[in-house]
Structure P
Amino acid sequence: MTDEALVLGLDVGGTSTRVLAVTPHGLRRGAGRASGGNPTGLGPERAAAALAEAVAQALTGLDPADVRHVVLGLAGGGALPSGEDMPGGEAFTRVWDQTGIRCPIEYEPDALIAFAAGTAAAEGSLLLSGTGAVAIAVKDRTMAARADGHGWLLGDRGSGFWLGRQAVLAAMAELDGEGPATVLTDLVIESLRLRGSSPVAGPASGADAGADTPLTAREMVAAVMSEPPTALARLAPLLTAACEGGDAVAKAIADRAVEHLAATLTTVRGPDATSPIVLAGSVLTNPTPVAERVRRMLRERWPDAEVSRALDGAAAAAWLALARIGPMPSPDVRERLFSIPTAS
């Protein structure tokens, strides 16, 4: 392996596509970023266009012939078929042909990449809660088991989507007179840009001219239904604000989220396991009430397990690619890779 050898690490999600070109020493030679590249959610052609843009940026001034291996982490949760058999595979193959990449291309589920972004260990568990939610068991750096990750309609319990949906349901319950008062109602109204209405159910007739008109749950439903379902995930941070204010309803929602996530993780992790646990996704890697409760739960159930947070997914994919073309990268290489220094 020469000093000119390169690998590409790609983190391809629904909202962004990121690429790193790195040397065997863990130094960055190029980087690229484009819009989402998940072919399942965005369609093959749109995903391939984003992939082509990001790869071209990363290879600017570099020779594609120097690339020895590519690892691409793709959103989707489960094990992925390879090549043209995967969703969008034919369109992705055209990208590699157009960019001059002739080396092996390895597709991996994003959950496995997230695990590698949190630990150098060969086995352990990942618990992810972002827009969706999934837990996986890792053995020999491959995904050995998975729980949840079934999407917003049938699963993703304890995810950002689930939290946002629960916030709206709590607000609707108050508006309908079926649930307790909660600050979530005002927060949801503001977030959905329903200001001009008051968080009080009832008919609008009889209100003073110029006064706020009472908001109904049906109006809230209409506002939610006007956007894609997964847009509810953007309401998840409202739980943090409400919990910080001591809101009992919000705290109960956070507690239920942790119960769901604990059940998901327990499906793939035994009670006596001591291997590392990696937390990933915005709900668990940011200072949220759910993250705080999850860490407490992990300390109680698996006190001997090291718990870490997933870092850069593209760097993790590059790290795995380096392991495919030579010996396992040293700790120094991994540290340089995740600090992303720029090679001169």
Structure Q
Amino acid sequence: MGSFSVSYIGLTTMFRNLSSTEMSQNFRNMLEYRKVISERLGGTNPYTAGLPDPLDPEYSKGYGRYSQDVVIPAFVAAYTGKNPRTAPLILYEDRTNKNNPFRNFMPMPNWNLRYNGLTKIPGLQDKVRTLTISHTYSGNLSMNNFMSHLFYQDFLGVGFPSFIDSVSGNYIPYFMVPNMTISEQFSPLLGIDMQLANSLSLKITYNKSRTLSLSLVDYQVSETNSSEIMVGCGYRIQGLNMPFSIFGVNRLENDINIKVDVGLRDDITVNSYMATETITATRGQRVLTINPRIDYIINDALQIQLFFDRRQSIPYVQQTFPLTSTRAGVTLRYIFTEGFGF
């Protein structure tokens, strides 16, 4: 029993559309790539030497459309934008199992970029205090809880499976892999954080993520796509003159911080089934949030906040109802600076 995890890049296909009613192009490619992978494996396995499957002639004998050795490379190739004729395969030549059979899936770099040199541009130095642009990508490919198969055989010791299961018609692999997951996210794809000299601040963030799960138990691919854009602005007012007085005071000496955040998030999960070549949207929604608030520090011990929070969701799944929630109120916070004695 073991597990395998490696940093990976699949962003080539990350921005393709995922529909709740139509099969994705990535899944269509995966179904077609199985034939190419089967041909590659069948042509190199000396036990069958590329003979076609008598029950499914589009595939090589022992490497049918549901063979683990076929489905895994086809899945990786389709969802990471690789050529199925050169995509990595699972290795079997190390019969002592001292090496990683998944070592063809090479680790790839992730990155985190931040740049704050734009404030040095002439004309911006006096108007912009800070300006930071950020971009981060992280991706991972993993297989959990795979284990060696008791009936794996290689009679001639040539580094290929030789025993074909009479039920599935496929070669029994050395390892049984129940599932494979590819996850990747831009957090953010683009982020802008700016503080102006006039006390105005602006923050824009666009995040995007994708999680792919291949099940080799019921032969389906579950894909979850998420995207989110957040826009926030703030303004600090120093010494506000009020049109009325409170306890004889008509001027606030401390700063008032005003912030408004607006966000739009889109989530959708679609299951694609290899056996029936159909899809089902299992969950998903589009969520709009609006959150203005005002903060004022009365003194070192007392703070007050006025807030408004509205959230509206529109589901993709018919069995789920649209929801709208609204919260508003005033929060008082008192900070005790001295301990209590008993």
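Taken together, the values in this text are just the output of simple stated rules run on the coordinates, not laboratory data. Worth saying up front: this structure is predicted, and the values here are computed from it rather than measured. Cβ atoms are built from the backbone, for glycine too; each structure is taken alone.
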Across P, Q, FRET efficiency 1/(1 + (r/R0)^6) of positions 171 and 187 (r between Cβ atoms, R0 = 41 Å, to 0.05) reaches its greatest value in structure P
Output 21 (relative contact order in percent (Cα under 8 Å, 6 or more apart), calculated) maps, among P, Q, to structure P
Output 0.10 (FRET efficiency 1/(1 + (r/R0)^6) of positions 219 and 259 (r between Cβ atoms, R0 = 35 Å, to 0.05), calculated) maps, among P, Q, to structure Q
The value 57, 22, 19 for semi-axes √(5λ) of the Cα gyration tensor in Å, derived from one of P, Q, belongs to structure Q
One of P, Q was used to calculate helix-only ellipticity at 222 nm (-39500 (n - 2.57) for each DSSP H run of 4 or more, over all residues; to 500), yielding -12000; that structure is P
Distance in nm of label points 7 Å out along Cα→Cβ at positions 43 and 331 gets 6.4 when computed on, of labels P, Q, structure Q
